[in-house]
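Each in structure tokens, the structures are laid out below.
Nothing in this text is a laboratory measurement; each read-out follows from the coordinates by a stated rule. Nothing here was measured: the structure is a model prediction, and the numbers come from that model. Cβ atoms are built from the backbone, for glycine too; each structure is taken alone.
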Structure I
Amino acid sequence: MQEIIKTSTIDINLINFQNEHSTIDLIDKCESSYINQIDDLISDILSLPKIKILLLTGPSSSGKTTTANLIASKLIRCNIPCTVISMDDFFINRENTPILEDGTYDFENVNTIDIPLFKSFLNEIFISNKSKMPRFDFVEGKRTGFENIEIEKNGIIIIEGIHALNPIFISKNNSEIYRVYVCPNTNFTLNNKIILKPNELRKIRRLIRDYFHRGMTINQTLSLWYNVCLGEEKYIKPFKHTANFWIDSTHNYEPLLYKKYLPPILNNSLTCNAIKNSLQHFSEIDIEYLPNNSLLMEFLSGIKNSKK
């Protein structure tokens, strides 16, 4: 099992210098750093006895979806059939969702998942390689039915979700299970002072994604962020040490994109002013440089597509 990775640091002056010298080279280097981690993960999986289920988790705006699909595509190229599913499809109906003290839904709570159904699903996959997969309508907030799912004898099913490593689903070690934790894990520094931390980078990712891609206001996203972080501390981070492999999804050039596109939509709240102050130290990169296959498209596709 991989040791917990210490938080890395990157100097903002160095990033700005690299951007001034060659934006394309800077981006290529950062994208390759992320891909190389995926390649190392694939090599680790291939060196092990049969893996049947890969559980992938990380806190909000970590890049779980892109990472899960990239792992799947690389496994398929290695002649290992692979299917990606989301734990979100195992949600209970919205009216049964746990409630916070302020009366709003606690979407971070592990009990938003139909725990008996998910455990039954995993058990059937282990026994027979097939089961029934629920489908959840996020607009209606309810389960709409089931569909059959089957993995080939030598195949792997990747299950992605914020609660994927919670032992409430699998309490004991199983050699057929591989666990992955993905999250930004790099501090951006200036003169040895931390300017932008990983959790702040995730907040920025979510702000820009929600605004440009999901039609949410800055205040709406910020109003949710406090409970999102509380949920992470309670339901996600306590189990990250159980991961077989950690992936740092930081792309060192991404704050340079946010510097250009985020400040104009921020308000004058204390939180937004703090973000502006952090981003002022970075130079800028235009969205046209963002590769279409980048993990950052999870958060910046709304801007990228609007420029076409």
Structure II
Amino acid sequence: MPKHDRSEPDPDRRTILSGLMLTLLAGCGAGRPPRVVPAVEDARRARLRELEATAQGRLGAYIFDTQTQTGVGWREDERFAHCSSFKLSLAAMVLRLGDRGEADLGEVLRWGPEAMLPVSPVTEAHLEQGLSVEALAEGTLVTSDNTAANVLLQRFGGPAALTAFWRSLGDDVSQLDRLEPELNDVPPGTTLDTTTPRAMARTTAALVHGDVLTPESRTKLRAWMTAVRTGERRIRAGLPPRWVSGDKTGTGIGKTRHTYVDLAFGGPAGRPPLIITAYFEPARLVEPMDPVALDLLAAVGRTAANGLGDDAG
């Protein structure tokens, strides 16, 4: 009977080892990023559920990793009001129209005193001379200028045009139906002016990390988001200070319901970002701003960063 060289595995072992190697290679294909460990996703989901219970109210959140193309959330497919967070998409829509030659970003638009709304610092300062389309888009996003948002919507097709923009991105959930300030109050039993955390996270990812915009416009949009100051106590407050990050907030203070919103991107320099969307409707109504709600959104940011593992350091 021939003898086998003991330095070589026997045929059965070779078969098993080959199969294991093929399985490992298939799971780590060239250029394919590693998937988030399910345990990390479970921990994030459990933490989001715990945050909601502690803060008392309804929390919807979604954490989407553009590197792994995976996400996890809590109430991620329930509808919430956009409030002013729609202005991120509005600014992006205007930039894309410019990219395509369908809008002149240098066109100067004007409005009258009757169009002025509260929280309109940019348009109030330029009531007589007007502003360019690009300046209005920047003001809409950075300062959440309400009048600027309405002027742009009226110039470029109204709420239906923004809804069509979302559909063109594959977002068949988000919708805008009215102008400021009516859109902040969603009538019970309707889906007017709403979205879901998952839908808006994927839309935001397409805007700040995808190819919807030219590289120049995408860089501009991210810079505007980084310049936002209304979110300093929200999601970005929970992200490591050395991360590159930006956001767009929304706040609706109605008679029977308050809504706190934040759409953010963030991550270490050079790494594809996390996209974090959070919507909170507190059970108690506190004006003008509920510190519990703001702290909750910051905690959502920490939950996202902590789940990133070594990259979060």
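Could you figure out which one of I, II the value 28 for relative contact order in percent (Cα under 8 Å, 6 or more apart) was computed from? Working shown, then result.
Working: I: 28; II: 21.
Corresponding structure: I.
For structures I, II, which has the highest computed value of FRET efficiency 1/(1 + (r/R0)^6) of positions 140 and 252 (r between Cβ atoms, R0 = 25 Å, to 0.05)? Walk me through the numbers on the way to the answer.
Details: I: 0.05; II: 0.90.
Top value of FRET efficiency 1/(1 + (r/R0)^6) of positions 140 and 252 (r between Cβ atoms, R0 = 25 Å, to 0.05) goes to structure II.
A value of 6, 26, 31, 19, 8, 4, 3, 2, 1, 0, 0 was computed for P(r) over Cα pairs in 10 Å bins from 0, in percent; which of I, II is the source structure?
Derived from the structure labelled II.
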